[in-house]
Structure 1
Amino acid sequence: MAKAGTTDAAKVGAELRSMSVDTVLGKLAWDAKGDVKDAAYVWYVFKDGKYNEM
């Protein structure tokens, strides 16, 4: 928000998509759609005792 100079969600989102940030999960960057690029983690869904990647 500081870099975007506002709390407007659309402007903050646009700023995030233009940069990368260091996090506890490693460096994160976003594509034009807002999805994380090159995610180094996987979400699993457990159903009926089995799991699948999302």
Structure 2
Amino acid sequence: MFGANWATVPVAAIALQGGGYIKYSRGLITILDCEGLKHFSCDCYRTEKEEYDRLQK
């Protein structure tokens, strides 16, 4: 999930693709390195995941 303006998504996606975390083509995103992507996202992923899990209960 990106909290960004739609115009900045391709810029971020290209950077993440350059790091080998994702494959980005024509608006489709494929995660290649899930653990690496989680690490790259700092505490943001963990915080959002915990809140999502809490709301699913």
- When you work out Kirkwood radius over Cα pairs in Å for each of the structures 1, 2, which one comes out largest? 1
- Message: Once distance in nm of label points 7 Å out along Cα→Cβ at positions 20 and 44 is calculated for all of 1, 2, which comes out largest?
- Response: 1
- Computed -15500 for helix-only ellipticity at 222 nm (-39500 (n - 2.57) for each DSSP H run of 4 or more, over all residues; to 500) - originating structure among 1, 2: 2
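Where a number appears in this text, it was derived from the coordinates with a stated rule and is not lab data. Since we're looking at a predicted model, the values are computed, not measured. Cβ atoms are built from the backbone, for glycine too; each structure is taken alone.
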